[in-house]
Structure P
Amino acid sequence: MFSCADDKNSEDENIDSRDSLKTEKEEEFKVLDSKNITQDSLWAPFESDLAKFSEDKYEAIKPHIFDKNIPEIQEAVKNGELTYEELSLFYLYRIKRIDRENEFSLNSVISLNPNLLEEAREKDEQLNNSEEKHLITGIPVLLKDNINTQNMATTAGAIALQDNQTEDAFIVQKLKENGALILGKSNLSEWAYFFCGECPSGYSAIGGQTLNPYGRKIFDTGGSSSGSAVAVAANLAPVAIGSETSGSILSPSSQNSVVGLKPTIGNLSRGGIVPISSYLDTPGPITKSVIDNAILYSAMTGKDVEDAFSIEVENTDFNFENTTLDGKRFGAFKQLMQEDSLYKRAVNDLKSTGVEIVEFEAEEIELENFLRLLSLDMKKDLPDYLEKYGGETGFTSVDDIVKFNIEDSINRMPYGQALFDGILHESGDTTDLDSIKSDLSEKGKKYFDTPMQEHNLDGILSINNYHAGFAAVAHYPAITVPMGYSEEGAPKGLTFFAKSSEENKLYQWAFAYEQASKRRETPKNYE
């Protein structure tokens, strides 16, 4: 969930560099393919059904699915041009053909729901039921593999949790209640990128190295929700769930040219999700379009009494008809306007919709003790997860896992476990932790509130996850939308920041920008 990587104001320069785009040469990886996923076991439940699903059938239904949004897919189902079973088979077919052990492999999927097709057939049988259905009904959803679900282990990418069999996380319960199909689990930066320090984003011991479909081994995937963003970008899943502590939805979404929402903390439950920080963590939707993002977000909301921050979100009936930005005022960073041509173009795209842009210089604010907050929180929050939500793993603490990894360091931690070691060496009591949280919260809000008040702004515009750390500690939401590609072909996203619980505004702004710009392109080798 942690990726301060492209954050232009992070306190830690080493972390800043971890998600930088490589355009000069191919990335060098210690490990590429997974040693812990067996193709036979992955595909055994679907063998007979996929044998009957021909290339001709795949091509026949592809126009109803490929790069289509959820309302378009549902229209095809309604018109009898597609079934939910065929929809699921389409994605299984693409994952098997593309994702692993070939020249286009992306290593984005860790496991698959063995009951997927049976559950899809049930949705088909219920089609004529007059009961009103959520738009997510029958849509396969890929879950980042730190989110608990039945039938598949929840590993966080770590061998230590390889057999972590659990019940459904709260948001998974909500997805199922609203009719979604769970497609499988996606690869991630191990332990949500708060583990190895100097490792490439998108690597986990379980899933191997996730690769960017816009430039395999060339462009960074972003992290930690790497597999979720990559799979959606390459049409290996219609939609996916990621998680963020600081930048881990915004980073991979922008770097794989998809839409990612980091919600206000508490708007979506964290119950049953492997944590870093109970103060900053949140799950969030990753999709190819803003409409799909809003649909997926709405299907996960609900108050979880077991999550101290959880609230009941009052309005998730987002209306995108006649969306207008006339008279809206957005702040643009002067430095980014001077340095980034894509950002400048995106700002001009917004101006064409009637937006007023105010350029401003950001205040110099340092987020001291940010890493200390993460270490202190994870030191207590991971044991809480293992006790309350985990399966029979045999582990009760970070210390247990550190010792386990040392026993076979080459396979379990080829890039080391520097951040886990740091957790063990961190000390501080509840008073220290509360003081750090209060200080960081005040600074994060000040970073955004000062220019918003001074210039009467509705929101602030950024790039990728450049200012994700400030939004994290302020508990402010953000959404990133594709804004084009660098000269080398690297994707970038325009990121909108708003104040707490202003997701409705974010969706309106993002949709209007998306329609005015239409910058997203399908990765060329995955059409």
Structure Q
Amino acid sequence: MKSLAGESVVVIGAGVGGLSTACYLADAGADVHVIEKNEQLGGRASRLEKDGFRFDMGPSWYLMPDVFERFFADFDRTPSDYYELTHLDPHYRLFFKDSAEQSSANDASGQSPRAHGDKVDITPDLERTKRVFEEYESGAGDALERYLEKSRENYEVGMKHFVYEDRTQLRDYLTLDVARQARGLSLLGSMQGHVENYFDHPKLQQIMQYTLVFLGGSPTNTPALYNLMSHVDFNLGVWYPEGGIGAVIDALVDLGRELGVTYDTDRPATAIKGREGAFLVDTPQGPLRPDLVVSNGDYAHTEQELLPPESRGHDADYWDSRTYAPSAFLLYLGVEGDVDELAHHTLVLPTNWEDHFEQIFEDPAWPDEPAYYLCVPSETDDTVAPDGHSALFVLVPIAPGLEDTPEIRDEYRELILEDIATNTGTDLRERIVFEEQFCVEDFASRYNSYDGTALGLAHTLRQTSLFRPPHRSKEVDGLYFVGGDTTPGIGMPMCLISGDLTAESVLEDYGQPAGQ
């Protein structure tokens, strides 16, 4: 086992990736100091607490519990040492915004039309879910079982051989072992084409594809490999950590402290100079002089704003040419009374959602007929709202870089609140006692995110695996990157793994045999 004893490391940014890396490096013996520009740790997984309401501002789904278990096991701990989990039932609820045109199309195709405003609950009971699928399309229950078996296979092989292993160069894929493991995986093609091989009904296709929102992609630009997310959803389940996602951040911070990590909030990095053994990280509180640096900040911001031109691995044209995951229009709402029509996780989807994706990726505009997500943690956790009230937020994926003004926000707020009332039966408008908004400009200013993207680089075929920016700086020895822009990609579980992969790179480059 290698050791980093005697090495000092500054981690810039306290998102999930930075917190994960800090734990691994400290466990290897390094002196680790995490600095964070904002007032709290967690990066995009920040919390908003005011007037008795508490919201997770960013991630709100606890998926892939096996990844969290593996992370804590690396330090001889378990998640339950820090927080308890509740298995949500239903996993989530969907409302479909049917149109007369869609109903006519269903009649013509022989598919059984259903009432305007379909509501579907996806529960931990797979047999029940199969029966729901059969209501839409004959044979869809068996198709779901076949689909999930393929998804499970992709997940187990993909996680072991392609996610937890950092294959950074093309030659890493041109081996017999990789070819053997990849045999049968759905590596090429789009998610749209893959799902169409199993289901004809557009609503069933949407149910199998909604998780693409978490990857920052659309059905047509996300590789079919990501059908593995259905195994995550249907088989591994959707969970809620007591106290919300913020409790998971607290756990990562507490673990880091137990390992010797120190943290500073309200301390942004303003420049990175030098290289291994002689770095200078400028901050308003004075410079830091570590041996090594790991940036969990936005990758483009780090390169374009913190590094001098000669130290950048990618130029401005590179970042301009990337495909970015959506930004979001968010309403954090405290409301009087219950919202029982809504589940903890609720999705409202137009029957034809291609137009919304087109207005994100092809022709950027505020969506005319939006798909959106509602999170109502007060349905599970009565500590997030005062008695007699509910806490929820609404998230509408929108294109990054859109014009974001108070007038546009106000107009869109009215559109969304009316849409919620129309399609879920929950009219919030006269019951709101607390409200805050978050949108493109806030993502850009709070997280230094490129064009105000909420997630970073999308998971397109050309931005997956070795086609994402590397963990090691191309130009500066001793500088590393971690987080959603690197491998394995977007999402809390992936960022936890990214921290492991970045730490492995540091240990490979600078670790010494223990005891030396």
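Each reported figure results from applying straightforward, stated rules to the coordinates on display, with no laboratory input. Small disclaimer: the values here were computed from a predicted structure and weren't measured. Cβ atoms are built from the backbone, for glycine too; each structure is taken alone.
Summary table
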quantity: Origin of the derived value 22.8, 75 (Rg and Dmax of the Cα atoms in Å; candidates P, Q); calculated: Q
quantity: Which entry (P, Q) yields the derived value 20, 47, 30, 3 for P(r) over Cα pairs in 10 Å bins from 0, in percent, for residues 370-433 alone; calculated: P
quantity: Winner on distance in nm of label points 7 Å out along Cα→Cβ at positions 74 and 194 once structures P, Q are ranked, highest first; calculated: P
quantity: Winner on distance in nm of label points 7 Å out along Cα→Cβ at positions 98 and 306 once structures P, Q are ranked, highest first; calculated: Q
quantity: Mean count of other Cβ atoms within 10 Å over residues 346-353 - highest-scoring structure of P, Q; calculated: Q
quantity: Structure responsible for 18, with relative contact order in percent (Cα under 8 Å, 6 or more apart) calculated and labels P, Q on offer; calculated: P
